[in-house]
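Below: a set of structures, written as structure tokens.
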Structure P
Amino acid sequence: MHTLDYLPRLPIRRDWRIGCIGAGFIMNDCHLVAYRNAGFNPVAIASRDVERAREAAKRHAIPVVHETIADVLSDPSIEVLDMAVPPDVQPGLILQAAERKLVRGILAQKPLAMSVREARACVEACERAGITLAVNQNMRYDQSVRAMKSLLNTGALGEIVLGTIDMRAIPHWMPWSRQLHSLSTFVMSIHHLDTFRYWFGTPDRVLASTRPDPRTKFPHSDGINLCILEYESGTRATSCDDVWAGPAREGAAADIGIRWRVEGTKGMARGTIGWPSYPDRTPSTLDYTLVGDATWQQPRWNEVWFPDAFVGTMAQLLVALETNAEPEIGGRDNLQTVALCEAVFAAAKEHRVTTVSEFLG
């Protein structure tokens, strides 16, 4: 069995002073839980709803609650900003932080922005201000996704032929998602599109088809997403992001889950993502088999995506600050993930083959 590197590299310093923006589910139940488990140091929090910020501060022993988000941005004691706000709001906050030039790093929520144009403005503003920008593409730190990358790095599977991710899950759409021009592509599919980039690199061509989700009542165009990514190497990747998942909420039996598979010329791997079982702690899995050994190797872990992966997304920023290096998920690299989302959205809407490069500009 191969030794698979699935845990994040942790910073030497655990006492970086973190200022948190947002007090919703992802901050309260994922970021702050993970940070306390890792020994990180959130010292201040603010939200549009100050009472929610106070509740989060009490729950997670955060010493300072700022009355406004502007107060966090102007707090000179904060070294790192951790943002968990809607994607249509986030770029403006990043630009304000860059103008102030007070912090050394920013961990932005995914998607970084709802367009490459806005995302690039954030990246360039942070670069001019000397601020290290990282993006919370947290599925990269799911244990099976990271272990799969480690297996790919060994070359054990040979030339990669096909990768697939099949999601059958019913998300809880947050109220802020109603006002976005894209629903599933930038909120759900982005996880799988970025995972394919992490595993195989940025694709050369994109095909996609989408339709509305019958259960989601507010207006939207991209509910159920089908994507095909083509690589010049011959590798193909496909994702089925099915947020309908059958009439499970309407009285039928449920079949909920996320399964992935990678096939190579010398072996193949398959796995599951435990997230749909949240809040139950269901670890993700990876099995693999190689030519010459007709058995399935089945490494297992105790960690889970929500909330444990959020240790990794903050850690990669803190390590970058300590080593004066680019984060594993840096803002400039993440422009390609935002461009890939734009390519998928356009391919489905315009019924054509698109490329990531046309949206990168």
Structure Q
Amino acid sequence: MKKFIVAVCLLGAAVTAVHAERKALVALEPTARKDGLLVSRVGLESNVGKLLGQKVSVTSTDDLTDAMRATRTGDYDIFIAPAQVAASAINHGYELVGSTDDVDHYVLVGRSGLVSVADIRKGRIYLPQQDSIYTYLARGLLTSAGLSFKDLNKVEFAQYPQAGLTALTMKMTDATVIRSDEWERWQKENPGQAKALATSGTVPGGLSVVIKKSLPEDEREKLTKWFTTSSRTAGLKTCGPHADLKDYKKVAELGTFTPVKLPGATVVTAAEVMQLQSTGAVVVDTRSEKEYKAKHIPGAVFVPYHEKSLKDVAYDGALDDFSGLKNLKPQTPTIFHCNGAECWKSYKASRAAMAAGFAKVYWYRGGMPDWEGAGQKLASN
């Protein structure tokens, strides 16, 4: 009888696996709308669904911040996205299939009269949304010149990067970042209006495709073959299979990571979190409610940090909402965490706690990815 029950359970598990839904996200830069419009969501669902023999759902978004969050939480099995999203996914359990276009270069452009990147200090810069490739490259190019967003008087985020060139000519900003080919075309039409101050290294162009490493090997092989040979049937350019991982690593490191230290707080490891918990410290999960309910550190309390400020050490905390801090006890040792080194919520929460007079603040910079990577237990609601 026991053997029969076990056999039935195994059969049920196999059937569930066969019919498990696979999820894909198509994330688009504001300037990639043309390529995005060519990609057929229905075509992807149909073609990839037939390929895998199971249901496939495809979601499209131009909210790159949400796409970046999804790479850290593993919400999707496949990402079809710009280089910075793919780079983040590669750091969180995904493997690269390739990219649809050759490499790009980006140019930090300043108003006429500026001589070097250093001249932007105390000035203004115009960029698309925070997690766009343009903003990534801006951080990197500023960092190379010894500057940060904190050294500027104003960082303006809008939707379309080309509008930054218009803002320059209207003297509404001092600098912007644009793709090199767009800059060359614009410069010919508007000679003397602006100046190239710095140029980036190589960046994977177009859309990159990454797939979750935990998928069965046969699925990954089928997907890799389809994206590198047949994806045009769904309106997506085929991927070049030999994209250089080093380019993605460089993109991932372009100013997006939190600092490794936080004066006034103690940076801790997974083992230290466990030890501190055993002595009465409280672990505070600053992520979203959805993320917390899906999985969290056992015993952690949910106190979300709602972030609208810059992902930068010079962020304006007044733009954020961390009202839940008032429900914590300042005299109790407190550990703040979120989604790892690329997530700024726990960094900002730790600083808010110190400013509010908390006696002992600990920052678990590695957060949920590090906790899982260390093989620690998880809880869910």
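Descriptive notes on the structure:
- FRET efficiency 1/(1 + (r/R0)^6) of positions 86 and 230 (r between Cβ atoms, R0 = 25 Å, to 0.05) - highest-scoring structure of P, Q: Q
- Here distance in nm of label points 7 Å out along Cα→Cβ at positions 22 and 326 was derived from just one of the structures P, Q, and that gives 2.4; the source is P.
- Among candidates P, Q, the computation of distance in nm of label points 7 Å out along Cα→Cβ at positions 182 and 294 that gave 4.5 used structure P.
- FRET efficiency 1/(1 + (r/R0)^6) of positions 46 and 190 (r between Cβ atoms, R0 = 30 Å, to 0.05) from the coordinates reads 0.70; which among P, Q: P
- Given 1.00 for FRET efficiency 1/(1 + (r/R0)^6) of positions 198 and 270 (r between Cβ atoms, R0 = 35 Å, to 0.05), calculated: source structure among P, Q: P
- Given 37, 33, 15 for semi-axes √(5λ) of the Cα gyration tensor in Å, calculated: source structure among P, Q: Q
- Structures compared: P, Q; top value of relative contact order in percent (Cα under 8 Å, 6 or more apart), i.e. the largest, recorded for P.
- Comparing volume of the Cα convex hull per residue in Å³, for residues 62-205 alone across structures P, Q, the highest figure comes from P.
- FRET efficiency 1/(1 + (r/R0)^6) of positions 78 and 158 (r between Cβ atoms, R0 = 30 Å, to 0.05) from the coordinates reads 0.50; which among P, Q: Q
- Highest-scoring label, criterion being distance in nm of label points 7 Å out along Cα→Cβ at positions 254 and 350, among P, Q: P
- Source structure (of P, Q) for mean count of other Cβ atoms within 10 Å over residues 110-117, computed value 15.2: Q
Only the coordinates and a few stated rules stand behind these numbers; no lab work does. Since the model is a prediction, treat every value here as computed from it, not as a measurement. Cβ atoms are built from the backbone, for glycine too; each structure is taken alone.
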